[in-house]
Each structure stands twice: as C-alpha cells, then as structure tokens.
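Enquirer: What follows are several structures.
No value in this document is a laboratory result; all are computed from the given coordinates. The shown structure was predicted, so the numbers you read here are calculated from the model rather than taken from an experiment. Cβ atoms are built from the backbone, for glycine too; each structure is taken alone.
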Structure P
Amino acid sequence: MAGKLIDISMPLTSSVPTWPGDTPYSFDLAWTKAESGSVNVGKVEMSTHTGTHIDAPYHFDSEGKRVLELDLELYAGRAIVVDVTGKEVIAPEDLADQPLDGAERVLLKTGSWQDRTVFPEKITYLDEELAAFLSEKGVRLIGVDVPSVDVLDSKALPAHHALLQNGINILEGIVLDDVEPGEYELIALPLPLKDADGSPVRAVLREI
C-alpha cells in the first residue's frame with residue numbers, strides 16, 4: 001500500500017510573502033455566480049517565484065531553458081531529505097556523511113525561514129562548490145526550504161549558476177518543518193508555462 005502524502009507546499013494566500021518589489025499574490029473573482037448566472041470564476045495574479053516554486057535556468061541565464069522545456073522526470077521520484085538545521089552555509093563537507101549516491105533529488109531542511117508570513121532577512125544558502133559535489137553523487141535536483149539557494153542580496157547568484165553548470169535543477173520554498181530526514185517519493189510538477197522563468201508547484205512527499 002502506498003504511503004500517505006505529506007504536503008510540503010506554502011499555501012497561496014494574501015499573506016504569502018514575495019521578493020521585495022515583486023508581484024504580490026492576489027486572487028479575485030472575475031465573475032461571481034450572481035453575475036454570470038451559473039458559476040464563480042477566479043483570477044490569479046502572482047510572480048512565478050511565489051511560495052513553493054521551481055526555477056527554470058532562463059530565470060538567471062537568458063539563454064537557459066524555460067519551464068516547458070524542462071524534463072518532468074526531474075520533479076517526480078525518489079528523494080532524500082537531509083536535516084542541516086543550524087548551518088549558515090551548506091558546503092560539501094556538511095553532506096559528506098549522507099547516503100547521497102544515486103539520490104537524484106536532495107531536499108535540504110535548513111529551518112532558517114521560521115516565519116513564513118514575512119520575507120526573511122537572512123537564510124541558509126548553498127556554497128557554490130556544493131554543486132559539483134552533488135553532481136558527482138548523481139543529484140539532478142536540489143530543494144531548499146528558503147526562497148533562494150543564494151544569499152538573498154546576491155546579484156551574481158553563484159550557487160544558481162554552479163548548479164546549472166552541473167546539471168542540477170532548483171526547487172525553492174518547500175516546507176519541511178515536520179518532515180523527518182529520510183527517503184521519500186517527491187512529486188513537485190511545474191505548470192506547463194511555455195515561456196516562463198519559473199513556476200509555482202504543489203510539492204508533496206510520499207512515504208515509502
């Protein structure tokens with residue numbers, strides 16, 4: 001029997017924080033049942049990097065792949081959740097003792113975004129050298145429980161670029177507060193947005 005699903009997505013509500021200056025999330029009814037005579041029809045406005053989302057390489061590389069060009073196999077399958085709570089930066093030595101060989105998807109539980117009603121001032125980020133280390137282990141997707149894999153005020157985005165150069169895609173803003181370290185099945189499919197630089201996802205883990 002398949003294990004239960006664990007939702008690791010940030011709810012999309014009027015209080016979901018966005019990057020400073022980015023498009024805030026809003027939901028309105030374009031038509032009400034009273035107006036249309038039959039149905040309520042909603043309208044959503046939001047940044048593609050709101051809440052739990054994936055980054056397409058085009059987000060930080062103008063020549064990079066856009067969302068619809070990405071391999072869906074990356075976003076569904078075996079994943080390892082690793083607890084790195086308390087670390088300021090995650091470097092290869094922080095994961096050296098983890099069973100990562102053959103783990104195509106690694107999700108890092110940093111615990112550094114504690115109040116998800118406000119955008120954080122500081123987060124745990126990835127050392128750019130981590131990308132090559134993960135690639136050697138066969139990792140193709142990295143997930144983090146913060147808005148970015150880089151320092152929040154970075155313009156160069158060294159971790160983003162290092163991950164791309166090593167064939168590793170990015171999932172950000174997952175919620176791992178109540179998830180125990182270990183092996184799961186991840187399902188975090190992006191929307192089929194043809195020209196987009198990113199996409200919100202409904203990310204879940206299945207116990208295996």
Structure Q
Amino acid sequence: MIRVALVDDQPLFRGGIAMILSSQPDIEVVAQESSAMGLAQMVRDAAPDLILMDVRMPGIDGITATGQLIAEFGDAAPKILVLTTFDVDEAAARAIEVGASGFVLKDAQPDFLLASVRAVADGSQVVAASATRQLFERHGARTSGPGPEYDTLTTREREIALRAAAGLSNSEIAEKEFLSEATVKTHISRILSKLDLRDRVQLVVYAYEHGLV
C-alpha cells in the first residue's frame with residue numbers, strides 16, 4: 001500500500017483527490033490537512049509514504065513546508081509531489097530545489113495523477129521530466145561542471161545516469177543498455193547514493209545544473 005497524505009487549503013478539491021486515490025486498491029489516504037501548519041507531527045502520527053502538497057497556500061506555502069520536512073526528517077522524509085496550476089512555474093522549480101520529488105498539474109487527468117503518485121512512491125521514473133527540465137532552463141543556473149562525486153560513478157553508471165536524467169524509465173533504459181529492469185534499478189540506487197541525491201527528479205536537476213544534459 002502507498003500511504004498518501006493530502007495538504008491543500010481547498011476542501012472540495014482535496015476531497016475529490018481523496019476519493020480518486022481511495023478508489024485504488026494499492027493507495028490509502030492516511031491524512032488530510034488544510035494547511036502546512038503542524039506537518040511534522042502529522043508525518044510522525046500518520047507515517048505517509050508520500051505527500052501531495054499544494055505549492056501555494058496561505059500561511060506556510062508548499063515550498064517552505066517541503067524544505068522544513070526535508071530538513072527535519074532527512075532521508076526518512078516522505079516523498080513530496082507538489083500540486084501546481086501552471087506547467088512552467090517558478091514555485092514548482094523552487095519546490096523541487098528544496099527536495100520535492102516532482103509536480104503535477106491540478107487539472108491533470110485522474111489516470112495521470114494516479115500514475116504520478118505510483119511513480120514517485122516507487123522512484124522508478126521521473127514525473128514530468130521534460131517539464132522539469134524546462135523549468136530549470138528558465139529558472140535554474142548552470143555551474144562549470146560536476147564535482148568529485150561524479151568521478152565516483154563507473155562508466156556504466158554514468159551512461160545510466162544520463163539516460164535517467166533525460167527522462168527515460170527503467171524499462172526504456174534496460175532496453176537500450178541490454179540490462180534487466182532490476183539491474184537498472186540497482187544502478188539507479190547506487191548512482192543516487194554516490195551523488196547524494198534523494199530521487200530521480202533530483203538527478204534531472206543535478207544533470208542540468210552541471211551541464212551534463
């Protein structure tokens with residue numbers, strides 16, 4: 001089961017999303033909040049695997065809340081999928097920079113929302129990879145190149161890292177690299193560990209910021 005918490009200040013929208021998620025046999029809505037106040041305690045009490053978080057809310061916005069949760073819980077923090085109104089949104093880019101795992105439009109089709117929740121929970125693919133790259137082309141800044149951590153990757157790991165950063169799924173990488181999906185997933189885990197990244201969206205950010213893609 002994927003344990004999901006919803007954080008959005010619009011009751012009708014939040015209730016609709018909860019109905020969509022709860023209709024699935026592999027997803028359980030474990031908490032609903034109308035604001036980002038007290039989210040740390042909610043995480044302790046409800047132990048969600050993933051938080052669907054509105055990027056814009058009164059009081060503490062979704063960006064600030066995301067940064068606070070990552071700072072407090074570190075690697076144990078639930079994954080965060082931010083909800084946004086625009087597909088190219090500086091707020092969504094900032095949320096990803098502070099630790100969100102991706103974003104999805106509020107007017108997305110239910111099937112896409114469900115696929116996004118499953119993808120982020122599993123970590124097997126980047127959510128809206130092309131849109132994420134577009135965000136950082138507009139709002140991110142490149143550095144001169146990757147640091148010494150990149151040198152710790154093997155040649156095969158670099159190949160897989162670049163394919164993942166380009167938005168390819170595990171199955172697509174497996175086909176191109178003539179590997180099993182399980183092997184690709186193992187490589188991705190090692191790459192993220194060596195580069196000290198939380199997930200594949202962070203890998204997209206890393207690759208763009210360091211001029212690798």
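Enquirer: Among P, Q, considering only distance in nm of label points 7 Å out along Cα→Cβ at positions 27 and 179, which has the greatest calculated value?
Expert: Top value of distance in nm of label points 7 Å out along Cα→Cβ at positions 27 and 179 goes to structure Q.
Enquirer: Another question, then. Of the structures labelled P, Q, which one yields 4.3 when distance in nm of label points 7 Å out along Cα→Cβ at positions 3 and 43 is computed from its coordinates?
Expert: This figure was derived from P.
Enquirer: Right, something else. Upon calculation of relative contact order in percent (Cα under 8 Å, 6 or more apart) from the atomic coordinates, which of the structures P, Q produces 31?
Expert: P
Enquirer: Now, a different point. A value of -2500 was derived for helix-only ellipticity at 222 nm (-39500 (n - 2.57) for each DSSP H run of 4 or more, over all residues; to 500); which structure in P, Q was it taken from?
Expert: Of the structures listed, the value fits P.
Enquirer: As an exercise: mean count of other Cβ atoms within 10 Å over residues 59-66, calculated from one structure in P, Q, equals 14.2. Which structure is it?
Expert: Going through each structure in turn, the value belongs to P.
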